[in-house]
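Following are the structures in question.
Values quoted throughout were computed directly from the atomic coordinates according to the rules given, and no laboratory measurement underlies them. No experiment lies behind these values; they were computed from the predicted model shown. Cβ atoms are built from the backbone, for glycine too; each structure is taken alone.
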Structure P
Amino acid sequence: MQNFDVADLALQAVAPGNKLLYDDKGLPSVMVYIPKFKLSDVLVNGPDTYHPAFIIKCHNNPDPFIADGIYIGKYQSVVEGGRAYSLPGRDPASGLTWDAARGYCDAKGAGWHMMTKAEWGMIALWCKAHGVFPKGNNNYGKDSTETAFQAIPATYDGDGKTLHVLTGTGPLTWSHDGTMKGIWDLNGNVSEWENGYRTVCGELQFLSNNNAADKNHSQTADSSEWKALDASTGEFITPNGSGTTTNSVKVDCVSNKPQYAITITTQKDSSNAKINEITCSEDISDAAKYVLRAYGLLGEDGATASDYGDGDNLYFNNTEAATERLAYGGGYCSHTTSAGVFCSNGVNNTRSVVSANIGFRLAYADLPTA
């Protein structure tokens, strides 16, 4: 059911070249279509296989399928009537748990979902391959590297500093591709919960490929859908539940910076580095490295900070107390140069965490019906 009216025409005028997608109540969201591409298109010497964001195994089909493309919310999500929407000129939703944010997306019907870690990695690698690193509200209403541009304020702190800005009101530099057709606010404003990815005591875990795009895959804390990453083969494997799976990729801490390894030698409740500074032990195979790169968790060999836009920190907690840590991406309004499309923080975020700095983004995949 689709209720197309004057308001829809106004939305289309604000977002030319984008798509209005309607949920099962006939209400629109402005979405950006990202056609499928291969890892070889975005990674030096990358494998000639499709990026995992386009590989989805539906709950009702034993075989994964390759999506022709994925729709990503042009704007950070708002919540109306218990559902998420991608709409311009709004104060983005925040102060909600990971499960609540995901639930607002899932409520819209088949194919709708909260943006996944695979999709974050897909967009980030596209940006890097095309030399476009989106700016955004990472410095109280403006980007820390820009002085002439700012967006329309939505909320303020007690000192009158701008916190959130209205969705999509920043300049073209805040678009993921530098055009009016792009995705806005992937850098700063509110951080965004990442779907289908977590760490357990420092062990990386995912829903395989982009299975998180199908809401019917369970992501409860004890779900069997969570998979670790085999360091030798790059395959998804069943974790042992305690973060100590044999040969799985884990986050160690070496010289106060994250390093991927199969054994954790140093525990730290918060280690971080720019993506190009994160290293791998000799136990991590090239196959596993390509998976990590696909999800936006590892830089390419020999890369410098400028190759990734000079920003974007990744944060981890690998202690035994961190039995489950969910991540948020992008950074928020005071993250300055640590924010960006590769930024991801999984230090303190349990399922019960709520923060005015954390929101989410809607996405859609056209899933087969049988």
Structure Q
Amino acid sequence: MKYALIGCGKIAPTHLKAAIENGLEIVAVCDMAKSRAEEILKNVGVDADKTAVYTDYKKMIDENPDLELISVATISGTHAEIALYCIDKGINVIIEKPIALSIEDADKIVALGKERNVKVSACQQNRFNVAVRQMRKALESGRFGKISHGSISVRWTRDKNYYGQAKWRGTWKEDGGALMNQCIHGIDLLRWMMGDEIEEVYGVTRRQFHDYIECEDLGMAVVKFKNGAVGTIEGTTNVFPDNLEETLCLFGQTGTVKISGTSVNAIKVWEFADKNSADEDKEGFTEKTENVYGNGHADLFADVIDAIKNDRQPYVDAVAGRNALELVLAVYKSAAEGKPVKLPLKNCATTDFKGRF
């Protein structure tokens, strides 16, 4: 299967490694800085003689009409524009988080994907973490019973050096703040685990320490789900001195699970009323990871490839990407207005909050 990557920033090597692991033919890579693209190919070990380097993604697509799958890993503010171009050309896409910065664009991606019968996946790879899969399996088999509540806490740190690496970071037009950039993976997991359908969100956001960015470095919210369960969100880049944890908890009438670690990769609590021998190796399990991205990219790629071959929806589809985006935007909107916000959201974008702080 012929593959290309658009955007050669920090996450690009992870995408290329996932492509290699899944046996994709890496036809081309694209970045506005040609030297950066060439350097990444070299570092990952891709044969530069067989891989074309472009600075214009439209030219890359036009000159390679047989491309079957593209990763969009550019700055967040350009995800939607590039993804829509690829989809319109009939090319399947994996879109880095967030899939867009506005509900309008996310809805366009969902609709055009269906219209063109193109497979669109949101790169929310933590759904493939071993610990997360075990929680989901227990949930789907009914072991939790009725869900009472759940929580996601992303307690990380980002300093001035991080934000200074690129002008787009921490801006409303191209990025968003801690919730949109660092915490959206965890927010996706919370919404997915708790039934997806949300009634109302009440949020508070602050810019506590990072006065050199436009957006929040702290976001907290209470989420009322239509099934009666309640979720809480805590996301920040203010933890001193290093990343502390990303922790997902789910509390049911007959089960409690807490997943933590640097990237929801370790099972800290695993308790069920119907405890069995298969549960013995769960609590204390840790999936080793090299960074906060976890190990899910290769599995996500494998799932998308299978979805293309078997004409089915990816496990993490465009709707999943839209839902995660919607919840972040709902927190932003509630915080800005100082009152709860009802879902679904319409015509909401990060740029609506320019000047918020």
Given 1.5 as the derived value for distance in nm of label points 7 Å out along Cα→Cβ at positions 12 and 180, which of the supplied structures P, Q does it correspond to? P
Could you tell me which structure in P, Q was used to calculate helix-only ellipticity at 222 nm (-39500 (n - 2.57) for each DSSP H run of 4 or more, over all residues; to 500) as -3500? P
P, Q: which one has log10 I(q)/I(0) by the Debye sum over Cα atoms at q = 0.12 Å⁻¹, for residues 148-283 alone, as calculated, at -0.70? P
Which of P, Q leads on mean count of other Cβ atoms within 10 Å over residues 84-91, largest value: P
I have 22, 16, 13 for semi-axes √(5λ) of the Cα gyration tensor in Å, for residues 220-323 alone, calculated from one of the structures P, Q. Which structure is it? P
So if we calculate distance in nm of label points 7 Å out along Cα→Cβ at positions 44 and 316 for every structure here (P, Q), which label has the highest result? P
For distance in nm of label points 7 Å out along Cα→Cβ at positions 132 and 156, which of the structures P, Q scores highest? P
